1. Figure out for me which of the structures P, Q the number -23000 belongs to, where helix-only ellipticity at 222 nm (-39500 (n - 2.57) for each DSSP H run of 4 or more, over all residues; to 500) was derived from the coordinates.
2. Where is distance in nm of label points 7 Å out along Cα→Cβ at positions 40 and 56 largest, in which of P, Q?
3. When mean projected area of the Cα convex hull in nm² is calculated, the result is 23.8; to which of the structures P, Q does this value belong?
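FYI, it's all coordinate maths here, none of it is from the lab. Values in this document were obtained by computation on a predicted structure and should not be read as measured data. Cβ atoms are built from the backbone, for glycine too; each structure is taken alone.
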Structure P
């Protein structure tokens, strides 16, 4: 019986081979289709600039300008616009720098969010690096214009530190963003430095309102980063990227996210004792609470992209209401 089965199997194998040799399409293995990469478009570059994070660049300038108007009721529009140019260019620059650094390390190879340019292989790392350097340079030029206008030459050092910190967030041999310090960077530079710097270059002083606003905006910026890192927690663990979220886990990150998003509204409540219109700023709690709900209830990590966007919107709305409260 065993001999007959082997003989039958050989005949079937021979028949299949003969059928393939004769060109029977049904018997041929399906040909592998070469993967065709979609050409890079302007939309891809705009997406890589991470537009949803740009409110974090606008918000500190709005808050810093509001605090400046408390000291001097004249609107220094040229300096305010220059500060905005610095903030936006550095934000885009750091986004491209992260795309480049994470891409060449392979950190973005299994990301959940939108595909990055470098990781996709459709753009050379050099091109992405060039884009980062261009925006850093544009930010530097705007900063130089501010220094020339105000005469505060020591601020050149502050600008240089900002660019170096932006690069080593994910760049260099030991990026601090890979060792749980990303939130510290965001709080200091996108909160304190951006807000206080905007106020100081306009009026040469730092009133208490500027400090309150700087802390609030810095905390909201941290919230955006926490939502981003919570989305990527599994992928970051696999590639050895030790963000604060990887270190403390999902539950602690959710608690921390809730705190950094809600504390700014406690600050707004304190300011409302002096500026009653600030109570209207509590309307910004609507997107904030939606973001918190998503962070606690999400099932698919992609849902956290919405939480990230809502937190950015919260920061911008908060800044707008802050301005209204102080100058209204």
Structure Q
């Protein structure tokens, strides 16, 4: 089990962040609390005297270089400045930069960045109106893709590459899907067959510039905030170079097995096509990208076993992934998109 977020480390991270709030100009009465543990550790910092709140993201060690983080912030700023999406602006530290270097009591270095706190709440996954937000997300995603295709990136821009090798191949960033929780022999065979079908299709689809570019890569419900009639996008930590339509697959993350999934998929496509029409070739890839994402999520649960969600749900995720792969191989998964 990874020790990135074992209880002792989480306690040390919490103390470290609390002691560094002055780095963002917060006063001695400021405090912070843990919001979420996933790829990174996220904290909400509050200064009652200033009436100010910010969200501080402490990076998982080794996941993103300083140059990659600066590249992430550059795209966020471009999307915000161009009015493409509603999102949280990065917050500068007292030295005028965005990246703060910190150190745990053990001497282990960590880096952190801060963002303005947005109002709103995650979409309710049990809400009857969830399809509306997937429709809106489809439109937002198409606008992000249009901006990314036209955007002149800084020369120093660098991000990870979510191609097949980075998702599911030998250098998969989240580890091998073969390590999935409680994966038995029969399940391995089914997932392997799905993996091979996906690889063949992805290789044939290719990575031409109109199909493959800068994407968010994690536009799932937990990275969205509803504020009235406004849908906001947060958490760009996984952004990188990938298939544009992989953002569709990410939107359904951990929901692929839900009875709502086909309807949500149709709503997303309908919203996307309000901005940009999809070709039949592109639509045919949507179930394939979704199964690729599902295999990747199974790998993520295994490689992040210390994250509470993975501990509690890893075996169920694998079980559902095997079933979905079986439906996919029969041509039944997301049929009719």
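1. That value comes from structure P.
2. Once distance in nm of label points 7 Å out along Cα→Cβ at positions 40 and 56 is worked out for each structure, P has the highest.
3. The correct label is P.
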